[in-house]
Every structure is written in C-alpha cells, then in structure tokens.
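Some structures to go through are shown next.
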Structure 1
Amino acid sequence: MANTATEYIQHHLQNLTYGQLPAGFERVDAHGQFLETLTEPTWTIALTPLEAKAMGFWAIHVDSMFWSLLLGLVFAVLFSYVARRATSGVPGKLQNAIEAIVEFIDTSVRESFHGKNRLIAPLALTIFVWIFFMNLMDLVPVDWIPGLATLAGIPYMKMVPTTDPNITMSMSISVFFLMIFYWIKVKGVSGFIGDLALHPFSSDNLIAKAILIPINLLLETVSLLAKPVSLGLRLFGNMYAGELIFILIAMIGWTQLPLHFGWAVLHILVITLQAYIFMTLTIVYLSSVYEEH
C-alpha cells in the first residue's frame, strides 16, 4: 500500500491496466524494487503507473470494464425481474420505484424528442440508470475495494467507471454515431450534407451561397464534433472531481466521518444530476436530427 499522501492519491486514481510492454522494458514493483528485464513484448497487468503509460493506446482498463459491465448486468437483471413479476394489484416498493423511474424517463422523452423512434425511450432509460449505478459506486468508502484488491494481490482497483474518460467518451461517441446514423437514415446523405453546408447562413444568391458553404461547414462541423466531446468530458470531470474529494477527505483520518457524510449527501445530487444531464442531452441531440430547418 502507499506510504505517503502522494502515493496514496496516485494509487487510488490509477486504473488496473492490461496491455503489452515492449521488449527491453525493465519491470519494478510498486516499491521500486527491480523484478526483470523483458526479452520480448509481453502482455501483462501493469504493476506501476509507468508500466501503464508504456502500454500505450491499446491497453485496457480492466477495472473500468469489469465494474461497468457488472453494473449494466445488475440494471438488466433488476429491471427484467421487476417486469416479469409486475402486478396490476397493489405493487411492492421495488415495483413502485421502477415504475416511477420508467414514467419519469417516458415523460422526459415525450417532452424533448420530437420525432418517431421506438429506440429512444429504452435508450434513455438505459443511459440514465446505467450511469446512475456507475456514479453511485462513488459513495462506497474509497479504501474498501482497493484495500481488498491489494490483499488479493491486485495492484490497483478503481471502482467508479465514470471517473475513467475511456468509459464516458465511449458512451458519448456511441451517441454521436447514433446521431449520424439516424441523420442519414431520416434525411439521406444529401440532407445530412445540406444541414451542414447550408446552415446557419443561407442565401438565394448562388454566388453568396457558394461563399457561405465553407463557412457553414466549418461552424457546423466544429459544433457537431463538440457535442460528444463535451458530453463525455462533462460526466468524467464532475465524477473525477467528486472521487478526488472523497480521497482527500479519507486522508484526514478518523475525523473524516462528518465531512465524508456531508459530501456524500451533496454528491447524491451530483450523481443523479449527471446521469440526468447525459440522458437529456442524448435525447436532445437525437431529436435535432429529425428537425427541419
């Protein structure tokens, strides 16, 4: 485990990374003790942040993948369980809670989405609940899971997937590709290009229109690409900051409990709000491709 405050923070912010180390790489353990020099490229778990960095782009954050998939499975099993046992009589507390969430999502979609697409409501429900579950892991005391992982011989274990930009950006890029897909499906390739090239500035004069097309393309392309970037980084930034504050509070010692409780209560609002914002912007972005200028 970490001995200094800096090592403690670095340990809790480091992902469990699997990737390939190059031949000739000198491996050391977490305490800097020499282990071996690799004679050939080797796929392995990174023992230090330096090894994780050396693994490059194709490295996988095993902990982020594990927790995100596990929480996605929890969402699917939980909602499927309630749906199969739903009753028209007096519902239980769990069914009431699930029905309230579904009704809330349905209302949000009806108010924000102006096209006709049967995918949007299930997609919005999945995004909201899945992100909420991933964010909720931030309320687990920061030393529990990493501590148990260390005892099991696992060097690192981050348990909040949304504090990993790889997770948040992959979700936002998926939304971006859905936008492009439905944009072309609804309006065709010519309509897609027309929306980018002929707006926001337009003119009936052919010469003026030709002059305005490059300007429109530049503005609309920047605006389009900014959507997934802002969508993913907003979620990551808010959750990463929240996790860092929990880690700093944990370093205080036994006097941390009042601060931890106070920040946890406030963070519940952040957790829910960030899931709602991501869901709402997804609905708005997908709705925009159905609108006629």
Structure 2
Amino acid sequence: MLALNSYENRVYQVGRDAAEPVVAKFYRPGRWSTPAILEEHGFALELERAELPVVAPQVHAGRTLFEIGGFRYAVYRRQGGHWPELGSRDDRVMMGRCLARIHAIGRTRPFRHRPRLDWRTMGRETADFLLGDGWIPPHLEPAYVSLVEDVLEVIEQRFAAATPYRALRLHGDCHPGNVLWTEAGPHFVDLDDCQTGPAIQDLWMLLSGDEQERGGQLRDLLDGYRDFQDLDYGELALIEPLRTLRMMHYAAWLARRWDDPAFPRAFPWFGEARYWEQHVLDLREQLAAMEEPPLQV
C-alpha cells in the first residue's frame, strides 16, 4: 500500500498479486451522507458511460460503495498522467471541449443530495466560524470584521447581477491537481466536491498568471468549450468572487480539520499570526480585484 496525496479523505494505491494496482479512497467519516456519495458515484459513472475521460469508481456486485471497520470506501482504477501545464493553445482548447462535454451531461438532470454552491455558506458562515472559534488573532479581528463585511457586500452584488444563471452539475473542484494529463489529453479525477453551480466554477481555477495571461487562457478554453456548449458571459463577473470565496473557505477548512494529526504536520504555518496577516492582505487585494471589470475575452 502506498499513501497518496490527500487530506480530506485517505487515499491509497493498493498492489495486487495477479492484477494491476488499484486506488482505494476511504471517505472522511461524517462529511457526506451515503446518498450524497452514491450521487457522486452515479455522476462519475454517467460521465464514463458517455466516454468522457473521468475516472469513475469500480462496480462490484452492482455496488460502488463499501464499508470496513466503520469506514466507507470506493475502489478506482489507477490512472497515470502528470500535472496539466496547459501551456499551449491546443491543450487549452482540448480542456475546454472536455469540460463542455462534462457540462452537457451535467445539465441533463439535477443533483438531489449534493450541495449547491452558495456564497453565504462559503463566505458568511466561514467568517462567522473563524471569528466564533477564535482563529483570528485579536490584533487583526477589527480589521478582519470590517474587511469581510466589505468583501461579502461586493460578492453579494456580483452574484445578484449574474442571477439567474443556469446551474448544473459540476466537477466542483476542477483545479490542475485533479486533472491527470496524458498524450490523449486530460483525465479528470476526484469528484468528491461535485456540486450544483455555474459553469464558470469549473473553468476559473485553470487560469494563472497576470490579467493578460489569464484572459488569453480563458479565450482558448472558451474556444474549445463553445464547440459543445454555450457559456453565459455574465458568469465571467463571478471569477474573482469565486476566487475570494475559495480563499476564505480554505482557511476555514484548515481550521475545521486541525484536530486531524495530518493537518498540523502538513500545514505547520497555519494558525501563526503571520498567516492571518497575509490572509487579510490577500482579502484586501481580492476586494480590489472584484471591483475591477471582468476578464475580457
């Protein structure tokens, strides 16, 4: 057994005597209900049946979810590949096409047990949790409280302006670490955060660099995306709000998991005053970014 890089769940590559290794994913207890996990599995299998490059759980005796010692787990084929650099236009166009095909399936029916992307949950509830549990250092608390109010006001305005957007089933956490690239293109893994939300949620995390670079990357992604799906360009105004919410959610995620021994070992800098000082600075920068016009494509 080889432990793989995962903190929310526990994931292992498991060798087998007479067959290729597999990957076993043990779900963190209490995070998802069984119906929510099965809905994740169903979505992945639906995408796999449509011949999309998604690594879905293996089916054994008609089941995908199993239990041992009180822990629920699923088994996946091992997928090779490397971190997607997306350094060329061709790669970005291919990625856009794949995501559009995923979204075409995602639009066909709703989730019933998976969460819906909600700025109040990711923003307001996150800030209330961090303040209520004493994670914000006292010398930063007044600045944090004032800043969060301004940040959430702008986020609310941006979501109100983009509403109603067409919500669909999403990968939900489509950052490069959840994509394995081979000569055949991208392979999407880990639908643990699949949810309902705007299509742009699965696109913005693939952008990097300065504004001009991100604009060019987004144009290439959308050139491929539009081969299969249309995108409401009003959703582009949600990119910086979504980035801000992810930053806030990440801080709260670390705080909520701090009693897991793996987290202090992996993130020793978390909880230090300098981390929160930088977090406040980052939120200030995001407030300014959200007040700028959306990326131009």
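With helix-only ellipticity at 222 nm (-39500 (n - 2.57) for each DSSP H run of 4 or more, over all residues; to 500) derived from the coordinates and found to be -13000, which of 1, 2 does the value describe?
Source structure: 2.
Match the computed value 14.2 of mean count of other Cβ atoms within 10 Å over residues 127-134 to one of the structures 1, 2, and report its label.
Structure 2 accounts for this read-out.
Looking just at percent of Cα pairs over 23 Å apart, for residues 39-158 alone, which of the labels 1, 2 belongs to the structure with the highest value?
2
To test your reading of the models, identify which of 1, 2 gives 1.06 for Rg/Rh (Cα atoms, Kirkwood Rh) when calculated.
1
One of 1, 2 was used to calculate mean count of other Cβ atoms within 10 Å over residues 135-142, giving 18.8; which?
Working through the options, I get structure 1.
Assign the value 0.40, calculated as FRET efficiency 1/(1 + (r/R0)^6) of positions 215 and 279 (r between Cβ atoms, R0 = 25 Å, to 0.05), to the correct structure from 1, 2.
Going label by label, the one that fits is 2.
Given 0.95 as the derived value for FRET efficiency 1/(1 + (r/R0)^6) of positions 7 and 119 (r between Cβ atoms, R0 = 41 Å, to 0.05), which of the supplied structures 1, 2 does it correspond to?
Corresponding structure: 2.
Taken together, the values in this text are just the output of simple stated rules run on the coordinates, not laboratory data. It should be emphasised that the depicted structure is a prediction, and the values quoted were computed from it without experimental measurement. Cβ atoms are built from the backbone, for glycine too; each structure is taken alone.
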